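Asks: Please find the structures below.
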Structure I
Amino acid sequence: MGWSSMAGDRRGPVRLARGAARRVLRRLRPRRRPAILMYHRIADETFDPWELAVSPSIFARHLDWLRSHRTVLPLPDFVRLHRERQLPSDAVAITFDDAYACVAQVAAPMLKSSGLPATVFVPPELIEQGEEFWWDDIERMVMASAATEVAVDGETIPLGPRREADRDWPPNAAPRTDRQKAFHAVWAKLRVKSPADLRAAVLTLRKDLGADDVARPSHRPMTVAEARAAKSAIMQFGAHALTHPSLPCLDSSEKRHEIVDSVEQCEALTEQRPATMAYPYGDFDAESEKLAEEAGFDCACTTDHAFVTAESRPFALPRIQVGNWSPARLRRVLEG
């Protein structure tokens with residue numbers, strides 16, 4: 001065997017070992033990719049099928065971790081840098097959908113203390129009504145009513161007996177009790193209605209189930225005064241359409257009204273012109289994207305669970321919905 005063959009034999013194992021070491025390091029090295037985080041409520045909650053609630057203590061730990069490990073930007077700055085192809089790989093924007101009162105009461109002071117910016121997406125007509133959001137309202141009615149059935153769109157939905165377990169619905173679990181199944185059936189029927197039809201259906205349900213319209217402190221939206229008081233360099237407001245409808249279910253004129261007219265109504269409510277928008281339920285189509293751009297927004301956010309990449313369209317930006325997770329799980333999610 002010649003010298004060259006012997007040298008090749010020695011280099012081969014070394015190259016293999018170095019290659020294996022590089023692969024291990026790649027697995028160990030954190031992957032940092034830009035992300036828009038989506039929250040809804042900062043509250044302790046047992047009835048949470050869609051994982052909308054994060055406890056205040058957990059949220060505080062999220063903020064501590066984000067402040068130490070990520071570059072947290074206001075959403076308009078995040079979008080500008082994305083357009084300029086200058087977005088840091090560790091960039092994060094914090095957003096809240098719906099404008100629950102707890103965001104003003106609990107989250108805003110915590111964000112201010114942490115020095116971290118956030119955007120709250122507001123459906124102004126629902127805020128002005130001052131009632132619970134319709135999905136919370138029907139949960140309250142269905143769970144509390146003494147009725148044994150309810151009619152929606154000509155269909156009779158059995159409610160079954162009230163049970164303590166009705167209020168225990170963990171995130172992402174299937175409905176287990178009769179009342180939970182009834183709630184989900186009613187919710188599915190109402191979700192795709194036009195704003196006027198949905199409003200009429202909720203009022204009918206209140207009458208049929210013997211419920212009032214008094215919002216629970218734990219579930220109510222912000223008041224106009226709370227929104228204006230929370231507005232700051234830390235907390236900005238964006239639009240969430242006017243009445244939180246599923247936009248693809250609307251005709252073109254209704255869709256335009258919900259998107260374009262939300263700019264002026266959000267500004268009147270918060271005394272701040274909204275630069276950003278989020279599609280209610282994350283539902284959107286090509287016409288929604290076009291209308292959001294025509295309305296003058298810098299961007300529009302979806303609920304598509306993904307990181308922001310160079311290919312992400314400004315008017316279809318994905319977000320990562322954050323649950324009641326430990327900081328370790330938040331880290332794992334953000335590292336993909």
Structure II
Amino acid sequence: MKKIHVGTGKPYDIIIERGVLDEIGSYAAELSSAQKACIVSDSNVAPLYLDRVKNSLEKAGLAVTDFVYEAGEARKNLNTIAGIYDALADFGLTRKDIIIALGGGVCGDMAGFAAATYLRGIDFIQIPTSLLAQVDSSVGGKTGVDLPQGKNLAGAFHQPLAVLIDPDTLQTLPQDFITDGMGEVIKYGCIKDADFFRFLREENALEQIERVIEVCVSVKRDVVSRDEKEAGERMLLNFGHTLGHAIEKLGNFSAISHGMAVAIGMVLMARAGEKQGFTEPGTADQICELCRKYSLPVTTDYDFPALAKAAMGDKKTAGGGISLVLLRKIGDSFTHRVPLDELEQFIIS
């Protein structure tokens with residue numbers, strides 16, 4: 001078992017342990033005085049793990065209900081949140097009770113947002129079952145849903161009671177979901193850890209997956225502990241995301257997965273940085289090569305004007321400008337503010 005402590009305003013632990021799914025009830029009883037729990041999951045994950053988690057919670061003395069929605073980013077919207085609210089209210093959850101997020105990044109974002117807003121805030125536990133969620137989205141307390149105008153435009157910062165990661169759940173993932181998660185894995189090497197980037201390049205990361213999870217969540221833990229509400233350093237975690245989110249939006253959140261879109265966004269932003277003189281020459285090619293090693297796409301059919309227009313609805317726009325995350329070199333990142341009317345020219349370079 002690996003335990004990683006997150007020192008945010010509401011501190012909590014990340015547990016990485018094979019078989020931890022069967023110990024959820026013990027953790028819930030230790031961390032909370034809850035008498036009831038609602039498990040939020042999706043139609044892909046629930047058939048695999050819902051009964052195990054429910055049984056563990058019931059053995060610990062909790063009354064349990066569940067809310068299962070149709071899997072996919074397209075369901076990450078306020079209609080699904082309304083359904084979660086109905087399930088919580090119908091079951092009579094109180095402020096002392098808990099929500100369990102059992103699934104990937106979409107599930108964690110929505111269950112966390114419901115927890116942040118139901119009764120003005122109740123506790124929740126993250127149980128990430130996808131690689132992307134285990135290495136990134138389950139940690140840090142960002143929750144939210146998509147609006148037609150853009151990704152994650154409605155949300156809240158709401159830290160979980162704990163993040164319980166069972167690497168065994170990755171064995172049931174389709175290969176596309178593993179590939180998707182590697183987009184976020186590579187991001188961590190790009191922004192903070194050149195040695196980790198080198199490891200990903202020289203080794204098969206998928207054969208040492210627990211090491212990969214531990215490195216990624218440790219980097220994110222450090223950043224989030226210093227900047228919980230994204231006032232500065234935490235923005236670096238968005239490398240590749242501005243254009244990645246634009247690609248997702250142009251595909252109506254169904255044509256391409258998040259991690260794959262981020263991979264393309266990282267390559268495009270590194271190339272723009274090189275042409276603008278901010279980024280060490282050859283950096284984009286290194287990222288491109290590593291993305292291809294793990295079967296991630298590196299190009300998009302959307303043109304630059306369309307990407308720039310879609311990116312203008314990003315959360316990071318403010319005061320007529322947008323904060324872009326760039327690299328000086330692998331492992332060394334920074335933010336650079338660009339006026340919105342110059343964004344298209346910046347990424348075209």
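Asks: Out of I, II, which structure matches 116 when volume of the Cα convex hull per residue in Å³ is calculated?
Replies: Working: I: 179; II: 116.
Computing volume of the Cα convex hull per residue in Å³ on every structure in I, II gives 116 only for II.
Asks: So relative contact order in percent (Cα under 8 Å, 6 or more apart), computed for just one structure, reads 15; which one of I, II is that?
Replies: Label of the source structure: II.
No value in this document is a laboratory result; all are computed from the given coordinates. Source: prediction; values computed, not measured.
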